[in-house]
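Take a look at the structures listed below.
Here, each number is a calculation from the coordinates, and none is a lab measurement. Treat the numbers as computed from the prediction; the structure is a model and nothing was measured. Cβ atoms are built from the backbone, for glycine too; each structure is taken alone.
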Structure 1
Amino acid sequence: MTTSAGNQSEEPPSAPQSVASSKRAPRSDWLHDLVLPTVLFVALGGMTWAVRGCSGFGAWKGCVFAGVTWGTAWWYLARDPRKEQSRRYASAWIVVAITFGIGIAGIQGWMQWPSLFEGKLMTDATPGVDRFVPISRAYGFLWLFLAGAKWAGIGACFLAWCGSLRETRIWHWLWRIAFGLAGAYLARFLIVHYPQHFLPLYHSIQAQYENVKANPNLGRMMNDCTEAVHHLGLVLGFLAFEVVRRDWKNVGLILTVAIVNGMGWALCQNWTWAPDVFKGVSFNFWRCWESSGGLSMGLAFGLAYFLVNRRMSDREQAVIASRRAIAGPNFEWLLTFLGLTWLLSIIFRFEVPWFLDSFGGIRLNWSSLFFAVVIAFGALYYFVNRSMPIAGTARTVGVSAPGLLAGIDCVGLALTAALIAGLFVPTGQYAAWGHRLRIDRAIDCLGQFVLGLTSFLGPSHAPARVRSGDSVIAVMQIYLAAVMLLGLAWYLVRYRQFEEEKTATTPVDGDPNLERLGLYLGLLGGLGLSLQYGLKGWFNTYKFDERVWDLRLQHALAPVYLLILLAIAGWLLVRPMPRNFRGNIFPHAAGAMWLVLVLQNAIAQAITGPLSDWQELAFNIYYVVLFVITAAIVAHIQALKKRETSSARL
């Protein structure tokens, strides 16, 4: 995200910037900075997180459903109806950040911790067996705090990236990602090799932990705890980078969201207390817990919004005005965009396995096609616009096809081709490359080195090896790193030329077309997945075979989503905004907010049923109440923004 004031020479005479600055609103408004955002995020969380665990959703799928709703709400609240923004965290890329940040955090289970609040460490919860070891309830509070902290923390980290105070260059991005991955690796390494310091009662029941066949729930406990610590390491790695950069608002944002949600989840105790409080009442208390988890996360984001996203001080405005954004048609942006896009594609490869069985029996993943289009768009946008002035577009300048071809950078084209090709390499081939290059052996050597550094923690209780899935992901990351390092080398070799190119083609506060791209991709990805899984949940709720309908929905919706994505890319290429545009980039922002609000609530109503079941009906009514609250707040904010737009025109 970039929000600097920009160069006066790049603005048209009609720019409303002087009006906006002369009528700047007061920095703090408790109603609109704290009360309404918090109530909105809390109410949205109560609905979306309850849906998260319902039919058709769960894990990553349900977290994306909640993430796109929160992300759109944050963006809509924060944005000003003009190019210049008064709040740091107002970029449209926030929709992408929160959607997939919270989605990634959902790639794990949590069903082994509720019994800890009952004083039971389940070893085998098979009906009729119900074998457990007595344990202190404190373990439940500890692990649910850690789970809540990391579950909200990853989304907070991604959100923080959209509002960094200082300029973020390509090498900053490389270090930022390296910090996060190193933190995740170290955290997983520690819990795998030193479980005695992490797993509940490992010292006293080590033999049972090592015999997961006889104690299946302990195996699941190890998996859940390992994934929680792994994700928490990712958060701590990203946090450490922000500390090193001394971006204290980013640090405060991440810590606020993580700590508040961790405390909220721990206090809720998975609602294990409910049967004792409501004796004799048969109700879906687990969904009550799910909803409470969303209320907690909404509270965390609401408090963070107040603490870090009030209108910027003059000092912050000055710092942002003094830096140059890289978001625009320049090689440094292209390299950053390609790397982050391909990194996210790894998650989709495993979490959205929509396969297209065609082309001679080769199984193509739909997500590979989607990401190929996004990567190709990035390259085309760069090639088409790198030789055009900031005020020009392909239509206004009248660039011919030979002229467009002349704008192609051969190395940029090669990097793009390599990454697109990598999207279609089967995971088995990556595994074969890893074996041929002895990646497993290299990872084992790294493990032995780290084991030597951490030997003071005691004896290791795990072999220095990696799972096959981890090895494949490691090879994919190495592939990406190799391409990125080649691109970085080319950028440094031609540094002066590329910097001159950036000055000529990229506004100091960023390209409005790329802001639009962030919103469109976030909405398409988040709402597209929500709709597919919501329809699947509806079929399952009303006794249709979800295995059949899941595949039918994939085959029906995936081509539609691909066409929408192609239309977005084509529109931004053929009819872009002038890059020096200073007005309202999103004149239909309210429509986007209402689309998300109405569609997500419709999905919630559709999968909650049948209405003949009074417990389900109770949640239908609950969702309607929450919708009324959120709709009233959105309507109020919409009216405020309309008045602000009208006054700016006067």
Structure 2
Amino acid sequence: MRTKTSVQKVVAVAMTVAAVTVVAGSQQRRAPYTLDDWMTVTSVGSFVWSPDGTQIYYTSDAGDSGTDEIFRIPVSGGQPTQVSRNPAGERPNPKGNLELSADGKTIFYTMSNYFQNIEDIYRLPASGGPATRLTFNDAIIETEPRVSPDGKTLAYFSRTARGTKIFMLDLQSTPAWPRLFDPGPKFERNPVWSPDGKTVAFFREGDIWLRDAAGGEPKALVSAEYPRGNGSPVWSPDSRRIAFTNGSSGFDQIGVADVATGKVTPLTYEATDHDSPSWSPDGTLVAYIRSTGMSRDVVVTSSDGHGTPKVLATGKGIRRSPQFAPDGKTLAYLETTATRASDIWLMPVQGGTPKQLTNSMGRINSADLSAPEELTYPGPDHLKIPALLYKPKDFDPNRKYPVVVLLHGHPGQWNESMNMMWQYLIQKGFVFIAVNPRGTVGFGDGFHDLHVGDYGGTEYEDCMAVLDYLKTLPYIDMTRKATWGGSGGGYMSLAIATNSPGTFQAQVIRAPVSSWKNLAMERYVSPARFATPTREPGRAREEFGGAYTDIPDRYDERSPLNFVEKVAAPQLLMQGLRDSSVPPNESKRWVKRMRELGKGDLIEYVEYPDEDHGLSRYRASVRDELVRIDRFLFEHLKLDRPKEKTSTAQD
């Protein structure tokens, strides 16, 4: 076994790496593909319509910076134009939270200059040009810019030492200081202007509240006869109604509330999740996303609660963010499948054939990739555990294949969306199985909450139970098994390493939690450093049932750092130093303890100074990870590397 004890550092600054720019219509190639081919795959993150309906603005990592930039593309089709640019010599940072002014002349967006979640707000001419920074505090989160319909005021929320508070910024006066929307002690976030500009809806204390934009006392939107847990407010075009979600049934449902009376008209009520309501311009229809297990559909229904919902886009895949065109004739949405990256699609509201507007697959042909089989296997108590099974495109049932068990973060779900890194390795001869143990989201509160009070116990048993299922597959080589997980999946990797040493022959790990005590302490004493827009840093974790001071034994017994001496399998551990979800010290302590115990030959540790929690901020980082993971798995699973062939362009 190769010994590696020094910490490697990879600087993922895009200016030092030759980035491949990918645009719609790039020529695809035949498999097998080179690493350069794979690195042309990109992804669309979010989008907004222009007010005249002729353009769509969106974010994608297809630009020259190697991270998310803002683009504009004609709805009629054609080549996209990159709108955002970065000052020469400065590290480019991903853009997000797009907001377009009502006149279509100005884009507002957020960008993190240091840690991933510590966002500031910027303003940019929609035609392109220099951006103007509107907020400056890199020690707190300032996010979700929402410009008033008249373009004079910007609402946003900030996570301060007092919690989340909404601020208003005068866009006409220079200089102008942001002022508190409500100076009181209660926390609020997610401001949304009414189309007439008179009222702001916002989230407070688990519910939707309304307040006049000019001031006054706020009031709850939904009548008290309905359960709380309302969120995601979206105003109707006439400012008289609000579509929203409610999770009291155990699944998120969508309803419409009358602003004047609080009366609710339910639009959905079924045992599946619904989200992302969007109004048609005439207010007669509401589009939304409906979950179908590990896929998501686009549905349209009447806003008055009558009529039959109509499914516009369905099939295995994940669809997000449906938005009506300004003329109401077309619905735009994001779609990804297991073999296609996230792109913008257009669908006639009356139904018909969808049109793909952007193309993020670069030189990769989706027909050459592997679609998974959806399955369930029994947990230790025979609870059905959902999973996705991937086989190489040239799968031969008479061969034996190494297997990688994929462990997702917490909370999370593996679903029918594309993961380029997985496909890259699957086509090299691996079988992948992505497991969704109890605690996974997307299957209802009941399935998720089964892990509460026993975090690291029930999920661990569900993940290990997949081995009994794999033993039934004659093409799996049970002597060549690996795990791959990040964040909560990284924690589960360490739990497997210390509870079942030697079961797996290799482990790929990203940003794991190694000590729950240390994590709670670090998050609690550094709330600005390790906060997210919606997560309150606290001492207690509901998954354990209390704080460390209340139940120290439970925290200690579920912390792999206390059992490092049991580790027997080699590990590739990768950590971003700008991670604001899991402190980098969680990885550093693990590596230090491994070396103290003479297990340095089992740990390969890589730090990415410019990366955040997902290690996907820059394409340069992703490329480096792929090279390392590829080499690590082939080496430690003792695999013969197939001969590489040169790909050729299609005729």
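General observations
- Source structure (of 1, 2) for Cα extents along the principal axes in Å, for residues 225-328 alone, computed value 40, 35, 22: 2
- Each of 1, 2 could give helix-only ellipticity at 222 nm (-39500 (n - 2.57) for each DSSP H run of 4 or more, over all residues; to 500), but the derived value -22500 comes from 1.
- Source structure of the calculated read-out (semi-axes √(5λ) of the Cα gyration tensor in Å, for residues 297-472 alone, 38, 30, 18) within 1, 2: 1.
- With relative contact order in percent (Cα under 8 Å, 6 or more apart) derived as 13, matching label from 1, 2: 2
- Answer label among 1, 2 for the case where mean count of other Cβ atoms within 10 Å over residues 313-320, calculated from the coordinates, equals 14.4: 1
- At a computed 28.0 (mean count of other Cβ atoms within 10 Å over residues 97-104), which of 1, 2: 1
- Distance in nm of label points 7 Å out along Cα→Cβ at positions 305 and 577 from the coordinates reads 5.7; which among 1, 2: 2
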